Structure 1
Amino acid sequence: MDLFDAATSTGEGLPGIGSHAPLAVRMRPRTVGEVAGQVHLLGPGSPLRRLVEPAEESSRRAVPTSVVMWGPPGTGKTTLAYLIATSSGRRFVELSGVTSGVKDVRAVVEDARRRLATGGPETVLFIDEVHRFSSTQQDALLPSVENRWVTLVAATTENPSFSVTGPLLSRSLLLTLQPLSTEDVRALVRRAVADERGLEGTVRLADDAEEHLLRLAGGDARRALTILEAAAASVLEAAAGVHDGTDGSAVVPVIDLPAVERAVDVAAVRYDRAGDQHYDVASAFIKSMRGSDVDAALHYLARMIVAGEDPRFIARRVIIAAAEEVGMADPSALRTAVAAAQAVALIGMPEARLILAEAVVHVATAPKSNASYLAIDAAIADVRAGKAGPVPAHLRDTHYAGAEVLEHGEGYRYAHDEPHGVAAQQYAPDELSDARYYHPSDRGFERDVAARLERIRQILHRDA
């Protein structure tokens, strides 16, 4: 049940962790300074900083004793929970929402109460994947939170508004962890290669292998270190007993691209998130949707997914394509794309691939029109060229003293009082009264829009 059943007050070292422990566990930060990312939560004076580094007992009491951490996998939720415990000499006990139940929670709480009664240290109870607990199981935590029998730290990868009960959430400090950047994970990987807790410099990581590893990790520090450990094990085993043949010293084996590929059983994808391949694939992805080649669009979507592209980046591209390439030929495409982006943020990978695929299929197979795109660009071009002019007097605001004297609003015709709900009057400034920006196509829904717009324009300009 316990990952670390006794924690030191200094935060130096990980109790009970030996060289046999997984690399991701051995490299778990011992101090706040070693934590990657989450700068927005660890600023001086922040609630989390005071929990991790309580200056004194009174400051710790001012911080809520229940914390809910929400963030993607591998962003440091377990690490921060452990630091909360070790920074103040409290015990750290970990339970899993997958394998634990109310009985396990009650056992930890009762043990924590006995320790407090005998002058022992407080207990930090970390529950990973708390969203797997039922409402009843989560409600069982409330007495221990309210009575401060334990300091509860709950972690979830799902939106707490939907996955954590209201009573528990209202008694908690909600902290949102951000995905780690590529550079954050790069720093962790390089530290693991050199640090005595990690690989101690027994291997070197080639540049292309490092880039591929980072792409596969997708901002997940634990995944990056797991891949690194597997790759290092394979090259160290292959290099056992090999010497350079000159002074007898052992050659430092290199983790190359094939070693990383073998470690994760995934072929390298020729795709560089920071270089030409990134932009080439993204460009081909958009142009395939524009060209209605759904199969090619799905191919490029797959390449981005396998290469570890941020799914939010992909979702944004689909939204842009829905507005720019489909437009009013099928307005529902934009609704699908926006819903997909929201669902991707809620669900995360790997399930988000299904959501992205559905949106891509909709956009790629929808009728196409860029009329809205051309219309707004033409209107912007006129504004930038100085074609603006004053707003017609009958359209100006009348909700202030003096407007009537200025004859603002005089002669305005209320559209809902007119036949067909269209009032024949001038809306654009004089200089642009004859401007026609929007030219609907004859495709999809826009075909109906074109016929209706023609009648509207005849009514609007019948007195011109």
Structure 2
Amino acid sequence: MNILMIYPEFPDTFWSFKHALKFIRKKAGAPPLGLLTVASLLPAGWNKRLVDLNVTHLTNKDLAWADYAFVSAMVIQREGAQRVIARCKAAGVPVVAGGPLFTGEYENFPEVDHFVLNEAEITLPLFLADLARGQPQRLYTTAEFPDIRQTPVPMWELLDMKHYATMSIQFSRGCPFDCDFCNITALFGRRPRTKTAAQLVAELDKLYSLGWRGAVFVVDDNFIGNKKQLKEEVLPALIAWRKGKVGIPLNTEVSINLADDEELMHLMVEAGFNTVFVGIETPNEDSLAECNKFQNRGRDLVESVKRLQRAGLQVQGGFILGFDSDTPSIFQRQIDFIQKSGIVAAMVGLLQAPYGTKLYRRMEQEGRLNTEMSGDNADGSTNIVPKMDIEQLKEGYRWVLRQIYSPKMYYDRVITFLKEYKPPRIGVYLDSSYLMAFWRSIYQLGIKGVERAHYWRLWIWTLLHRPALFPEAITLAIYGYHFRTVCELHV
């Protein structure tokens, strides 16, 4: 059996880093971890190929070779998935689809032959058993959650790693919190299910043996959902694994309450973590109560962010505008918070209601769903009717983006961050692409760019005050070029 695994193209978004990746001659931020895991779940004797349309093209030869096309996608890849499905059907290749996009809206894809939804550890074996009998069904779904301690190592050997800036692994699924706009608990439950430390080490060993030395993103939606296991088993194992190795900095997603746990922060940094994404959402306490984000309430959020930075963790933040409790003052409040906190990568979007969430059900009951969700957290769209006048909300959103990604405010924020940050000691592996990125930054940002005065100001400040952080400063300058380019598409 020949299985062609196809990952649709991402549009140009905040997290695509497409414009920054050009500096290091990479084509995509990270590979499709879901498809690589599915590849390991398929029979060992089957032939498998991966076509990631973010780094390569789908050819007629690929389609002629395939017995089945396996397509996985997130909501933001909807249009790309439609194009892939149409191409496969035109070539007469049956399509098997799974992943968050199809789990939430499979009814919208009548051309797909088979849906293998939810978590593949349960539904894929059912499909394979029926396929072996010659009686595959169209829909496979489950309300059960699998034990991911049985999940195999992803089949990274299907990749051409040189095209990617980072690799991805997963430790847990599920989140103990229940924010009403988030579909993670709907997809994966509220009880975090985890792999073992041995599994995590085995996955890192595999990447290391394949020659990978770059960053690894632990894709958990809340890595610290099981603090006890992290402290007693996982982080000590990662610390031991890292000894004598160069490279492999780690980043992940956490909740803000990590800032309350000095021991856990220390262990994470010692294990190699240097960046965390945190859903800040809003400085408005009423809006935090409205969306059930109780872990963010009743705390000094700016100080919590700075504690993480001082521990050695750069904080990337998610922010939302358009809660029912928001008034026009929220726009300046968000700007002030982002600047004071030194969150350089600040993703700001309008509130959206993903399918399956409490917010979706509430908006549906109130008759306030008005369109299909784009899946892009920073394109200025929303699928709900807000309480604030929609034009006022959208203009306020555009104003926030224009402010925080203007060269002066962005570079001011980088310096605010560098003043606090205490970088972890990770043996850094640098290849020639990073040296070339440095020279490209001089030309693109320091000579050609509209931000050139601020770029050289950052150079001087960093070399005078925090010279050890100079590579970090240049990296953040390059990120700023990407963020401003993307923002220009939406403002």
Suppose you compute distance in nm of label points 7 Å out along Cα→Cβ at positions 368 and 432 for every structure in 1, 2: which one lands on 2.9? 1
Who wins on mean projected area of the Cα convex hull in nm², for residues 168-383 alone among 1, 2, i.e. which is largest? 1
Here Cα extents along the principal axes in Å was calculated and came to 91, 64, 38; which of the structures 1, 2 was it taken from? 1
Matching 3.8 (distance in nm of label points 7 Å out along Cα→Cβ at positions 240 and 296, computed) against labels 1, 2 points to structure 2
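Computed from the coordinates by the stated procedures, all read-outs in this text should not be read as laboratory data. Worth saying up front: this structure is predicted, and the values here are computed from it rather than measured. Cβ atoms are built from the backbone, for glycine too; each structure is taken alone.
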